[in-house]
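**Student:** Pasting the structures in now, so scroll down.
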Structure I
Amino acid sequence: MQPSEALSASSQIAVTLAGFAGVVVAFRSRAVHQWSKLDKFRLEILLSNSVLPFILSILAMALMATNLPEQAIWRWCSLIAFVITAARGQVLSRTYRAFSREELKASGSRQWIFYSASILGIAATLLQIYNVIRAKTFWPFFAMIATWLCLGMVQFVLLVTAPHDQNQPD
């Protein structure tokens, strides 16, 4: 598969994933502002894990339309992906740590999912540094996009299967 085809497919998947977020919101029994903090956090992760791959896919396709050497394109794309991912990871980690154990337990949250996703995200982020310094190829950059999309799908499943909060009125 050529990079342009892979990027086109990933941008379509990202838009679809964002659409799934709309479906979740539409079929919930309460408005978003009445959701638990953790469900809002899951929605935030789902949206960012669809928006960021979309933006990077479009950026990469735009750079491919220039006369830049291919190695420079993937180097720049990986550098941008690294910066965005590192910043986003800090925000997500800080937000997750702000939840109490009681909130996490009541929402059905599983720490192993968060930490597994964190390890996968860190690995994909470090791969971007490798790509900037050494490889300068498409696949490490695309691995970052694929990681975001897969983790977004995990958040979609978690939102759909989240237990109903009995303390909140419908």
Structure II
Amino acid sequence: MKWEFAFLYFLQDLHNPVLDGIMLFFTRMGNIGMPWLALAALFLCFKKTRKWGFAILGSMLLKELIGNLMLKNLVARSRPCQIDTTVPLLISAPSSYSFPSGHTFDAIAASVSIYLYNKKAGIAAIIVGTIISFSRMYLFVHFPTDVLASVLLGIVVAVFVHRIIEHYSSDNIYKIKRTF
């Protein structure tokens, strides 16, 4: 944990009004997965992007089950701001446990879900997701390992949901029926 605090303290030295504003914007955008839920709703409206919307929603649902209901309570890791209360926070201290980072898990699972269907849109989403993830460390509410583990979990969940959707999509079911 020593190196993690060293990194978080380094980030605290970077604080300035411009960067603070950017990080606050992105972390607030990531609250309860708002941009991802909005994108999922939009994608569900069009046949061409409907799978994208289902992939985002499926990934976020798995994130809730795996991340918030299971891992947070199983690991029960204190947040950096709960361990070192001398660092001034720009946001209210979250009351939940630190591991995994819900903002990061949502952002990466949703953005990778988009990437798996459309590389160009996915790269833009991954950039947003990466900034949201970084903001959680900058704001001293998550350890680097919380964020890194959440990135990996988000990727795994997105790929898993993508494969399920593609396996059970009407196109594949039609191909299976044609072979009989």
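**Student:** Starting from the value 13.5: which structure in I, II was mean count of other Cβ atoms within 10 Å over residues 3-10 calculated from?
**Tutor:** Traced to structure II.
**Student:** Can you say which of I, II returns 21.4 when mean count of other Cβ atoms within 10 Å over residues 43-50 is computed?
**Tutor:** I
**Student:** Upon calculation of distance in nm of label points 7 Å out along Cα→Cβ at positions 83 and 107 from the atomic coordinates, which of the structures I, II produces 2.1?
**Tutor:** Of the structures listed, the value fits II.
**Student:** Okay, next question. Consider the structures I, II: one of them gives 37 for relative contact order in percent (Cα under 8 Å, 6 or more apart) as calculated from the coordinates. Say which.
**Tutor:** I
**Student:** If you rank structures I, II by distance in nm of label points 7 Å out along Cα→Cβ at positions 51 and 155, which sits at the top with the largest value?
**Tutor:** Structure II comes out on top.
**Student:** If you don't mind, there's one more thing I want to ask. Suppose helix-only ellipticity at 222 nm (-39500 (n - 2.57) for each DSSP H run of 4 or more, over all residues; to 500) works out to -22500; of I, II, which structure was it derived from?
**Tutor:** II
**Student:** If you don't mind, there's one more thing I want to ask. Determine which structure produced the value 121 for volume of the Cα convex hull per residue in Å³, calculated from the coordinates; the candidates are I, II.
**Tutor:** Clearly, the read-out refers to II.
We did not get these values from a lab; they are worked out from the coordinates using the rules stated. Just so we're clear, the structure is a prediction, and the values are computed from it rather than from any experiment. Cβ atoms are built from the backbone, for glycine too; each structure is taken alone.
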